[in-house]
Structure 1
Amino acid sequence: MTARSVLFIGGTGIISAASTRRAVEAGWQVSVLNRGKSSTQRPIPSEAEIVVGDIADADGIRAVLGNRRFDVVADFLTFTPDQLSARMELFGDRTDQYVFISSASAYQTPPGRVPVVESTPLRNPYWQYSRDKIACEDILVQAYRNHGFPATIVRPSHTYDHTSLPFDGGWTVAARMLRGQEVVVHGDGTSLWTLTHTADFARAFVGLLGQPAAIGDSFHITSDEWLSWNQIFAAVASALDVEPRMVHVPSDAIAAEDPEWGAGLLGDKAHSMIFDNAKVKALVPDYTAVIPYVVGAAETVAWFSADPSRQQVDAKMDATMDRLVERYRIG
């Protein structure tokens, strides 16, 4: 029996790399389309075929692929409606399932109710990234309804791997903890958040590939572990073997000081976002997220600690945090 084929557009990112590995393990015939740049952090499995091309060059991709078809095309690199229109034209006749990676930040922000389900309205007035993903989803829904375009929409929430800390500024926050400095926590730190290890995400994601029941539908994939931001900061501090010194700062004040940081907070992280995963579990019944964040945080800190060159501090973010801490420190 011939293995089913999947083309991953991308393949070295936090989400796509784990999904590529999982698909290989599950017996898929995996091809990865990128510019030929593998990653030392997230290498492409040797069993996968690398198709060299720039997804922005549609004519070049057509030349590279010739008349090839794939059972599934999974697109991790489309972010705007213009890009999506080009991908649909390029792959519409080449696949039986086109999987578009959207974002859980597309859901109504702030949410009207939790836990969030797939029928929760899509509306994010704060973050252009999310609005672009919503616009892409609208195009795919109409294409499925009007023409049967075989789209599946997947909405990851905050998904991480060994290379990523869940904070704006990344290692800058950890460096402050190690220096004994205060760190900025938005709001009062009690809003609930969902962090999903990429290996957990990949198990559910690959389970949706090739599923006729997934076509024309949308799914989020997250962990079922809900943590407050105070708990998330504490988990990283524990992995660093330090006591966290947290200063709570209103998200509006952070946005006033740093609009880019603020957009990600007001459009995403500042609000409690927890999810009901019953829908994806109905199609992938063996899916359970098994990696708690306390384990993930230790894995990430170990990765940074193994090579000091990875421990990059953002001087601008560090200075912004200094100003906010000075203004909002109690006592």
Structure 2
Amino acid sequence: MNGGLSIQSCSQCREPSILFQEYSGQHLCGKHLALSIRKRVAKEIRLQIDLPKDARHADGTPFKIFVAISGGKDSAVLLSMLVEIIGQRRDVEIISGCIDEGIDGYRSPSLELARDLAKSLDIKFETLSYEEIGYDRMDNVVKKMDIIGENNPDAKGMMPCSYCGVFRRQGINALAEKVGADIMALGHNLDDMAQSIVMNFQKGNIERSVRLAPHTDDPIEGLAPRVVPLRWIPEQEIHAHAIFSKLPIHHGDCPHAPGAMRQLSRRIIADMETMTPGSRHGLLHSLDQIRKLYKEVNPVKSEIKNCKKCGEITSREICQACTMKRWLEEN
């Protein structure tokens, strides 16, 4: 007994539980939570990444997996799990990298923790800033947003995350290309996936949901496919595992995030899960079924273009990143 409250034992051993999986009804200690996460991540790696017994290229170079890390819990767990599961393979090289968006008081400490994590795992670490790929620091972008919205109807009402999401995606693509990655791994968890699905459904954008990672079954030429090995792991479990494993993680929130549409979707998903445990899993299962049906009905791939300005892959003449860059330059 502790303060009048009993500590629940793990459902699989006698150790104290650190987390209750409401959707499964199990209490898990740190060790068995780690084993549970590892099992699911290993399964997703097998499903999402085609790794033969010898994955080396014809010239003998290893198969390269670029892991986008941020200093946060999700990417820390992703990188540590990938290293644990396939890091010993000589035919596979894992490389990590972090994008510096230019957010004072937030990115600098998290970037250092990302660097510390990579060093502790003996993994190569790369960085790339928004300025290095031709964009402005996010702190400066935020200062210009009001005037940009006044001068450009398409930008009116946009939140900082709209800009940062586009620039960050380009940055990750650039880092993956820089290191010669065969695939890039992102730390999107189950909550992230469920939130994206709800956001796209709210807009009636089924095609956008269908295009969510993983992309290894439907790669785009010239772009390293994205994989999301944590997509079935709830955020709470990732956080508990990161703390239990003493991974170096940054706990701060981005100062520009409040008000973003994802924050609303986060609350919606949390409420759904509270009322009906397993809702997040249900949304992701539904998306997988929709994706399968969508491909049967639309066997021909959507036309992929290259931006006329920067050459990046896009669905329009001028990509959104270049459009936003023009707004910034004009203001």
Structure 3
Amino acid sequence: MSSSAKPQACPTADIGGQAVLEGVMMKSPDAIAVAVRRENGDVVVKREEYVSPAKKHKWMGLPFIRGSVNMIQMLGMGMRVLSDSTNMLGLDSEEPTKFEKWLSRTFGKSIDKVVMGVAMVLAVALSMGLFVLLPNLIIKLFPAGGGNGALLLKNLCSGVLRILILVGYVYFAGRIPDMHRTFQYHGSEHKTVYCHEAGSPLTPSNAQAFSRLHPRCGTSFLFLTFFLSIIFYSVIDVLVLMVTGYNLGDHYLMRVLVRLLLLPCVAGFSYEVLKALAHHEGPLVRALRWPGLQLQRLTTQPPTDEMCQVAIISMMSALDGLPEGDETTEEGWVILRPATVDALTGVA
């Protein structure tokens, strides 16, 4: 498969991942592995067992529910693995501030957990502000009243604004050098997943032959959620107007509240659509996948062979267990010297 080949539907056994600081997290059905490359060339690997929420509680695996569960889980997991990658790189050696120490004493948690919790709250608040509060302000530009047509126009405008904010946010984030490198690791994750799904030996040269655009990516999930929310909320607004006579298009705070309450429903529906598009093929499916894949041109960048090595080590560790390394730390992380990394990834 050439690097310009179009992404194809992936098999039913989903292996996913996430780019982290100078590395990649890979998640198999029963394990999570994080691999990062330090400045000296060593690759540090961490692995932990994973039990999906659906195995613990069957209802969490039901269609339209699993999407919301997955969204919440990936938010928490994403923050945690970012913290792990920082620790593995040795970037957390700075003395905690007095404020961080006060938070730790107040909440009775370690400083790392407190900082991660605060970061998650701030991330959620920023997301709500950018993608819920701000786009819905556009209804104030329209005159009050109006029927179904006015409601549809307001939802279309707020939905388009939400997508434009997303595209602009991702574009400018990619201008930051550190984020650009993270997007390169994101590309290495996709290429490695494709290589595994194709059954090819996991080597940098093989991985580089595949596309960096993957139909099951979180970027595509975000785009689908934003796009389908236009249709979903339009139907809800029209139904509310028809049944109760209450026009949500005239009431900003109530409109925002309804959007927040129904967000899990939109996420659940979007997740099912994403899964269907990822596991099927055909002209219509390819057309529906296309916008999300194009957005990935911003959230992924062509990786180096060394970045693909890190993604491959993470994939191998998630699937087969930690490799035998040159050293094991007190935390249970495996340290692989450059020569060992080359040998494991088939680099001569």
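When helix-only ellipticity at 222 nm (-39500 (n - 2.57) for each DSSP H run of 4 or more, over all residues; to 500) is computed across structures 1, 2, 3, the figure -11500 traces back to 1.
If semi-axes √(5λ) of the Cα gyration tensor in Å computes to 35, 22, 19, which of 1, 2, 3 did it come from? Going through each structure in turn, the value belongs to 1.
Bear in mind these aren't lab numbers, they're just calculated from the coordinates by the rules spelled out. Since the model is a prediction, treat every value here as computed from it, not as a measurement.
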